[in-house]
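Listed after this line are the structures, all set down as structure tokens.
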Structure 1
Amino acid sequence: MTMGVAILQLPFFTIAHALAEPLGYTADGYSPIYMVFLAIGVWVYSVIGLWLLRWILLRWYSDVSVAISLLAIYLGTNLFFYIVYEGNMSHSYLVFLSTVFISLLWKWNNRPLKSYAFLLGLVGGLMTLIRPIDIFIFATILFWGVSSKKDLRFRLNYLWSKRVHIGLMAVGVVVPFIPQFFYWHQVTGDWIYYSYSNEGFYFDNPVFIKALLGFRKGWLIYTPVMILAIAGLINLYKSKHEAFWPIITTLIPFTYVVVSWWCWWYGGSFGMRSMIDLYVLMAIPLAAFLDQFKDSKKKYLGVISGVVLLIGLNQFQTYQYKSGILHYDSMTAKAYFGIFGSVTYPLDYDDMIEHPDYEAASKGFR
């Protein structure tokens, strides 16, 4: 793994390291105090991200719609699991950085300062360092506010007029990679090193249907609240919302790369964890979907009730996954419905699940 997550963990690791011996722990990087402070770090970043996402959504939508959207994103998706139970994987950090990036982008568009431009590059660069696929977040800069060819020409001319800012962004992107380059060189002798060895992508054979709708890990099966967010994209398109094309031009190539990875189910995980990085952007059409019903109290309450049920489903399935009932990589339709609503294993559970063939997948058998 690259060192992006370690950079974000560093402040909390440092505090733990300073307090370890005074509090009677071994200052070795592994004693319990380090675990505690890394967990605190995840929560700090998550709370800041929650606050920033609220700030972003309130630019366009009502307080109630924003509140329900925040609950849906943080409690109604697998993001909850990757904050509470496996917070020190990359996903909670990337959601935090996404909120910072979109906040900075909104500010830079409305008040183009060189400091905002540099910070945009810095945050986007750190996201890319953590997961290279997150480089697609930069599409939001190119397409923000674009709703026609004329808008695109205007946007390109505007960005050209701000080429000094773009240069500062580029510098910001490189900065987080500098220690990584030196580390790679120190360890391998190469300035750039691909650490995944023979693992790679099959871009000529992406697995869209299985990854989005399959029962092994399907994104929309195990995170169904995203169906509402996708429906909300229609509202963004019709209203010529400034974020529609930035979201689309990030969502489509990001998803294509995700489902082209040899292990498209991404090993042991709750749902399609690889899609969590998009949840900040998807919160915008989700809020748009909810907000369209605000003038009809009955419809609004009905939709909100549906979201609450989806949150409840996610929380229950999180419990199932943590308990091992919802299998980490071998779910099938039969297993999904066999355990639905259950807190115990069915007697024929082993006959319901189907273990993936990792060796075949690594050779491109999709």
Structure 2
Amino acid sequence: MPLFVNNIDLNKNELRNAKVQNLASDPASPTTGQIYYNTASNTLKIYTGSAWKTLAIGAQTLETTSNVTFNDLIVSGNLTVQGDTTTLNTATLTVEDNIVVLNSNVVGAPNTDAGITVERGSSDDAHIKWNETTDKWQIGTGSTFGDIATSADVAAVTITSLDDIGDVTITSNASGHFLKWNGTAWVNDAIDLGTDTAGNYVSDVSAGTGITVTHTPSEGSTPTVAISNNYAGQNTITTLGTVTTGTWNGTAIAVASGGTGATSASDARVNLGASAAVASASLPQKLAFDVGDAAATSFVLTHNFSTRDVLVQIAEKGSPYGIVLADVELTTVNTVTVGFAVAPSSNQYRVTIIG
């Protein structure tokens, strides 16, 4: 194969049925402008003087004035679009910037509203916009907008009385008034138990024979009830409160009705179940004493039963709670003396007296 060592000038004649060199990898020691066809990647490559670059092979041209279409495009540097319209037909738009600038070409005094519009098909579009005329953010649909309130707007609203609130009408404030709904608005008025409330309430108090009631039926009335001195009352009192004064002069109250059925203590004991052969028997009573102080060996216990007919039991206060035998003397009708050979410890024993 002949080797050309100089440039070949075809003098603007066609090179027909030509074929570039086919290689499976980049050739060594290339020179700027050298081209070859890479059979491994099926691409046409050119050496730029520092690296091999792949030349695009396809139906579309790539000129500065060409209209081109790409499947995927990654721009590593800055992208500047200077046309009048930029259309994004994407289902998802991801923007890394946290600030999006609108109206970036405005200089001097602003006079154009700016915002975001949501296309809603057959319904009115929804908008968020900055109104340059009022210097306020607004939201709305179609051509109807309302201002978005700021903390300054809320702070500027002054409510000095309840009637500054919608549906509230205040007239002639008075102590004891409530707000109540009159069917149209909330109004101030006193609550009338007869017309403004539901449920049970007392509108009047009626007097019976021998009883007088003094009051005027109205809200805030204080009825006064008086019973005449000669009022006989009912034959049977079915409800009775606490009697704090006076003397009972009636017949004895039966045991079944809560009484003793007797007028004397001895008869009452018998009626209440005291088991005795004589009417002078008394009901048993019980007292208990803790004894022991680690010093004394004898203790006088006062029971005030007014009798020596008593039973005395001494037991341990702790486990196993055994019965203790000690000296017991029925000293007087109101006292008992118990004695121990060794002084018991603090509250060691429990003494029970029944009489």
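Quick rundown of the values:
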{"read-out": "At a computed 50 (percent of Cα pairs over 28 Å apart), which of 1, 2", "value": "1"}
{"read-out": "Given 6 for relative contact order in percent (Cα under 8 Å, 6 or more apart), calculated: source structure among 1, 2", "value": "2"}
{"read-out": "At a computed 80 (percent of Cα pairs over 19 Å apart, for residues 144-295 alone), which of 1, 2", "value": "2"}
{"read-out": "Among 1, 2, structure where distance in nm of label points 7 Å out along Cα→Cβ at positions 120 and 184 as derived comes to 3.5", "value": "2"}
{"read-out": "Origin of the value 5.4, where distance in nm of label points 7 Å out along Cα→Cβ at positions 32 and 128 was derived from one of 1, 2", "value": "2"}
{"read-out": "FRET efficiency 1/(1 + (r/R0)^6) of positions 40 and 344 (r between Cβ atoms, R0 = 35 Å, to 0.05) - highest-scoring structure of 1, 2", "value": "1"}
{"read-out": "Of the structures 1, 2, the one that -1000 was derived from, the read-out being helix-only ellipticity at 222 nm (-39500 (n - 2.57) for each DSSP H run of 4 or more, over all residues; to 500)", "value": "2"}
{"read-out": "If distance in nm of label points 7 Å out along Cα→Cβ at positions 72 and 192 is computed and equals 8.3, the structure in 1, 2", "value": "2"}
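Where a number appears in this text, it was derived from the coordinates with a stated rule and is not lab data. Quick caveat: nothing in here was measured; it's all calculated off a predicted structure. Cβ atoms are built from the backbone, for glycine too; each structure is taken alone.
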